[in-house]
1. Quick check on the output: -7000 is helix-only ellipticity at 222 nm (-39500 (n - 2.57) for each DSSP H run of 4 or more, over all residues; to 500), derived from one of I, II. Which one produced it?
2. Can you say which of I, II returns -0.56, -1.26 when log10 I(q)/I(0) by the Debye sum over Cα atoms at q = 0.11, 0.23 Å⁻¹, for residues 174-277 alone is computed?
3. The value 17, 41, 31, 11, 0 for P(r) over Cα pairs in 20 Å bins from 0, in percent was derived from one model only; which of I, II is it?
4. Assuming 34, 26, 17 is semi-axes √(5λ) of the Cα gyration tensor in Å, for residues 94-389 alone as calculated from a single structure, say which of I, II it is.
5. Which of I, II yields 22.0 for mean count of other Cβ atoms within 10 Å over residues 222-229, as computed?
6. A value of 5.4 was derived for distance in nm of label points 7 Å out along Cα→Cβ at positions 126 and 582; which structure in I, II was it taken from?
7. One of I, II was used to compute relative contact order in percent (Cα under 8 Å, 6 or more apart), and the answer was 11. Which one was it?
8. So Rg and Dmax of the Cα atoms in Å, for residues 190-541 alone, computed for just one structure, reads 24.5, 85; which one of I, II is that?
Structure I
Amino acid sequence: MRSCKEMAMRWGISERRVSEFCKEGKIPGAVKAGRQWMIPDHAARPSDQRVVTGKYSKNGAGERKKPLPVGISDYIRAQAEYYYVDKTLLIREFLDRKAFVSLFTRPRRFGKTLNMDMLRVFFETSKEDTSRYFTDKAIWKCGAEYREHQGRYPVIFLTFKDVKYNSWEAAFTKIAELLQEEFGRHSELADSDKLEPYEKEYFRKILGGQVTEVELSASLQKLSKMLAAHYGKAPVIIIDEYDTPIQEGYSKEYYDEIVGFMRILFSGAFKDNRYLSYGFLTGILRIAQESIFSGLNNLSVNSVMDEEYDGFFGFTEAEVREMLDYYGVPEREEEIRSWYDGYLFGQKEIFNPWSVINYISRGCLAQAYWVHTGKNEILEDVLRTASDDIIEKLHALLQGERVIARIDQNVVYRSLTEEPSNIYSLLLVAGYLKTLKKELQGDGTWLCEVSVPNREIAVVYKSEILSHLVQIGAMGRAAANKIAESLYAADTAKLQDGIAEYMERTISFYDAGAEGFYHGLMLGLVALMDTQYRIRSNRESGDGRYDICLFPRSAKYPGIIMELKWGRDLKDEELDALSADALDQISRKGYDTEMREEGAGDILKIGIAFSGKRLKIRTV
């Protein structure tokens, strides 16, 4: 008989995986001796249906599988070299609707760039026969009326996803380079006998990088006119991640400059441009009210609230199930659903594609992948002005509760800080929320019941949202850990030290003084602890409303009730008396009623009094 460690070395897999095989009964003759499994010498390695990066096997047959397209947004490469989820029916959907200019808004990393490149390859005229990239795809089976559009149009393609700079000068330089590259991609125009001399001169100026801001703002309109003249066919214009420069301009304080430039650039491309066959744009926010698309009456906007195109961005349930079967891990469906499913686009449930392909390609390791793909500085600005009600709702969402929110799809960047309740609109379109119920209002907004989509986004809330509410960093996490340890040990002195230390180091940030402020502070620190608790706040129980309750998920932990009080410029004895009053209020008003009804045994009652940076804690 051999140990798991010995067999792991023989089979070239981890000791933990060998132990799992034993537990699952996949190794005949394996027996447990104490805490260790012992395995017969002659035992054969079971078929491991998990995916191992770079070596994809199914049913133990050693069949080579295509790798997953992590970070691949090149359609030709993705469909040829990687596992490709066929989204080409997006072309049929569009051609059936014949929208002149289409704007698709979806969260980051939901396949927008890959889909736009797919449209480029399909529509673009080329010396190469690009139909071969579609003959085995779903669109090719839809009939000649769709196939006749393949390779028939000149195409202008720009992606602004990397225009992320701290100044307008740097952003303008990058946009100029992108347009220079796109003009260079159409080098056939330089010697075209169908263009006027002044058009060729403008073309050379763009290639030489010698244009002014005014001249560059007309570049899309001029390029589309030149392409139409050269090919005898008006081009298709595709703009990917159109709002990235605008978001950067807002957060880096060159908002007016970028909006002014983009308004003219897009107006020339899409408004009354008779040299345009079709236009496509993608982004996260629909910001028509910024006047970027002022007067563009032919714009068809498709957002996460709309049913049209609902299955073309992100993975559907059927697509994920087929992928799991292909890689031989169908048993992982429940786990992958709990972590990465839950988005609702229109009426279709959608999985996060970035996270799904990372999960499978990394051996079905469940963790938060999407959180590392970008950040929202706009979110930070909004959270700085969040009201107590918003903070409470964000914590409720983190605990798996549903909240009612008004969603305005026409939210303007400036209104995000002017009206903090617009944060829910931002969270929804950015991928942090899903709609469970929705009702269209007379003013065009939606009244929605929203929740956190899945476990991954719950993790993201901690790192991207709650961290802003309590200015978390290495020091904040240390404070949260100290608070967690003190609560588990019912150590009042350590709990008081942890909170006091945190407040002392962040007093420049926490310069407010009101009970609601301290309530938000404690909620943030408690929620960041990653404890075995469900956290509820400001709920009715007994004869009143408690401040914070931590309901144990396991009977081995005590229930915890916190009542908070605040006073200005209190002396030590006054602060002590206030904490005693807070503690007494928990029992006097029966705040433990709800917790006992849910089966909690031991309950730790904590009264906390604050005054400026100072606090006093009493427990029983």
Structure II
Amino acid sequence: MSNALRRRAGGGLLALLCLFAAPFAVATSATDGDDAGVPTVHGLALYGDPELPADFTHFPYVEPEAPKGGSLTQAAVGSSFDSTNPFIIRGTPAAGVSQIYDTLLEGNPDEPFSAYGLLASGIRLDPQRLWIEFDLRPEARFHDGEPLTADDVVFSFELLTEQGNPSYGAYYAEVESATALDDHTVRFEFASNHSRELPLIVGQLPVLPEHYWASRDFTSPTLAKHPGSGPYRIAEVDPGRRIVYARVEDYWGRDLPVKRGRHNIDRLVYDYYRDREIAWEAFKAGVLDYRIDARAATWAIGYDFPAYHDGLVEKLTVPDGQPARMQAFVFNLRRAKFDDPRVREALSLTFDFPWLNANIFYDAYQRTESFFQNSEMAAEGLPSEAELEVLEPWRDVLPERVFTEPVPIEHPDDLRERLRLALELLREAGYEVRDGSLVDAESGRPLELEVLLYDTGLERVVQPMLRNMARLGIQGTIRIVDINQYLNRLRSFDFDMVIGQFPQSNNPGNEQREFWTSDYADTPQSRNLMGLANPAVDDLVDRLIRAESREELNTLTRALDRVLLHSFIVIPHYHSGETRIAVWDKFAWPEPFPEYGMDLAAWWVDSERAAEIEQRLHGR
């Protein structure tokens, strides 16, 4: 075992490979294809060649001989789930269920822009990027023993884009067709070569079994134990309590280079808790194995319990390898009260981050000031000449301050000054204070708003802002509902403000359509929560997706960032630049961590340490 290995654990499942937008290079394997001389390759990269050669045996950061066994239990906060189908609009999907499915390609979290064959043994990418072909591994099987074929890939593509969550339509918008050329070859034709990331996005298509779903209603929530082809299968379904996934011992892909040394833990358990505080107590008691700690106060002073002092529980921080995620209060622009950007800016001034950071967060955070924070894509200062070139055609529909005022947007640090400026903006927007209440000067209607939550832990962030709004005469309330009602209200756009997250990769692309564009402003369950519909934004997103160089991509993201910030569509929160994890010390993983994200699949249970902890906790 390598000297770099240490006994530890961590949290969070590795997300699918981030979606990118830039030119591709390919690495040729020993066998060339016969389709007009296009070579068959083992991987795709956005810059240069993939780092790993065609004969690599495992990802460099894993321990290829890691032992199998044990279990890992984590909390899922929410009242329950009512569906084991994570791909549709309806229902509340069970935590972790997407991991039962394999994809055509597997991303390497130690590289920013590469993916390698999983279901696909070989890849042929048209030099003009108008099509891509995948050779499927004939040994691939679903959990019920049925072979996985090209027909399943085509079926999955059509099913997800026609009946699945709108995000699939956004990701695959420029895929013109999917065709099974034979049992083990599938071809995707693209409508254009404008989307530079599209081949990698197609490679991340989850493949579902046609023989199972063809006779079932895909759009209805269900609690069935669906078969996939991945390293885990659904073992137990207990709504309101837990869902359990069991490692597939005869998993068809266990010896593939992208899988060797991974998926080592036998049982992955998600226990459901209605409240984060109850989940925290469960962790301290050893009922849960690890937690991602999102509360700065708990992280700073909360670990004062025997197991931590005895060295049975450890704390770990893992640096983020991507731009800081934009978390924010999101305005529902579909509601007339938020039509005026001066109102939105005024409301944003009531969020007193310096007070929160000093009094609640133990100075653990930085204010988020960009949708592409901590990256070269974040707008800064006044627009560059290159940015002005792409913004100028939209001068008539954009706020003048996009062209004349720098970012980050400067507001007073002093709360009194902020509230004074907020009141000036509200008066300019046609409001006045009557009998202590802020009302529309013409209609007399008070300015009221409700912040919709499903997590009580966020009340402490909302309440100070509402108190500041009250000083302006604004009537603000919090409504906390269970996760099912919360999702239903989001789908019907029945909210004033919610807390949303907008994660970014180092190479943003097609996913920006669903975040910001008019096509998704009124699409249920899209990530355009605010209902933004702006032709300038639509154009910037379209051009961003078609960017032909890193320089052009940076220019367009900076321009987009600038427009979004000056539109005041959200009230940005804060970020730490790292993930905080607490863990019972019975796991192991290889170090160093992969550069661009944690990979829980590379960890394993230290059986001796697990037995010691079990003895200490339960005397057995």
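1. II
2. II
3. It traces back to I.
4. Of the options listed, only I reproduces it.
5. I
6. Derived from the structure labelled II.
7. I
8. Comparing all candidates, it corresponds to I.
Where a number appears in this text, it was derived from the coordinates with a stated rule and is not lab data. All figures in this text were calculated on a predicted structure; none of them were measured in a lab. Cβ atoms are built from the backbone, for glycine too; each structure is taken alone.
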